[in-house]
1. So helix-only ellipticity at 222 nm (-39500 (n - 2.57) for each DSSP H run of 4 or more, over all residues; to 500), computed for just one structure, reads -9500; which one of I, II is that?
2. Out of I, II, which has the highest value for relative contact order in percent (Cα under 8 Å, 6 or more apart)?
3. Given that distance in nm of label points 7 Å out along Cα→Cβ at positions 69 and 93, derived from a single structure, equals 4.1, which label among I, II identifies that structure?
4. Output the label of whichever structure in I, II has the greatest value of distance in nm of label points 7 Å out along Cα→Cβ at positions 13 and 29.
5. Consider the structures I, II: one of them gives 1.7 for distance in nm of label points 7 Å out along Cα→Cβ at positions 45 and 85 as calculated from the coordinates. Say which.
Structure I
Amino acid sequence: MSQSMLVFFNPVKFGITFTFGNLLSLGSTAFLIGPKRQVTMMLDPVRIYATALYLASIIIALFCALYVHNKLLTLLAIVLEFGALVWYSLSYIPFARSMVSKIMLGCFDTEF
């Protein structure tokens, strides 16, 4: 079975592997730039909320996958974690979050 189908047949297992992959990714960047600089960059006022949301979504996904064992909640936690990962990643690109916010507002604006 391909890894992409794992999310539909066993979202709990996918949630665990996806979340541990995100933790390994954070660890690898800390290895490359150093843990002190990684934490300093994560706690920068520009991205403190994105960091908090990302870390909270990792904890929620692991909690849903390891303790709750509910497939729907785990799937929702994975979606939340992916969105938080994108938002956190955009915080490292100047003006990216404001641009994405304006595009999303334009897409979902109901006024004509």
Structure II
Amino acid sequence: MTELCEVVITAPDPAWLRSFTRELVDQRLCSSVHNFAPVHSIYRWQGEVHERTEGRASLHTRRALVAEIVQYAKERHPYQVPGISARPIYDGNPEYLAWIAAETGQSTSLADADDS
């Protein structure tokens, strides 16, 4: 089975993030997105601790597409350093995992999902 992952992206404007992640699905860079808002974030930036309300999105995709997602985000994201990270998907519903791969341009069969 193709290596799958969950990519997490945060942004200051949940509406912008919903629109942006819709573009990622439209371009087949991810199969689906779960948008969460509001998310209360606390972080250190340039020597100061900040607190703000943000949006958070969880994308399901192939690991091979993460670099392209990062590059696409860096060109459009309102943050100087967008918060983007990926986590591997080790297991799950074989049909769902095959669907993620298929929707992101990886041809696979349900039988391939059994090999994961």
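Readers should treat all values here as calculations from the given coordinates under stated rules, not as data from a laboratory. Not measured: the values here are computed from a predicted model. Cβ atoms are built from the backbone, for glycine too; each structure is taken alone.
1. On the way: I: -24000; II: -9500.
For helix-only ellipticity at 222 nm (-39500 (n - 2.57) for each DSSP H run of 4 or more, over all residues; to 500), the value -9500 is produced by structure II.
2. Values: I: 29; II: 38.
Of structures I, II, the maximum of relative contact order in percent (Cα under 8 Å, 6 or more apart) occurs in II.
3. Working: I: 4.1; II: 1.9.
Working through the options, I get structure I.
4. On the way: I: 2.9; II: 1.7.
Sorting by distance in nm of label points 7 Å out along Cα→Cβ at positions 13 and 29 in descending order puts I first.
5. Details: I: 3.1; II: 1.7.
Computing distance in nm of label points 7 Å out along Cα→Cβ at positions 45 and 85 on every structure in I, II gives 1.7 only for II.
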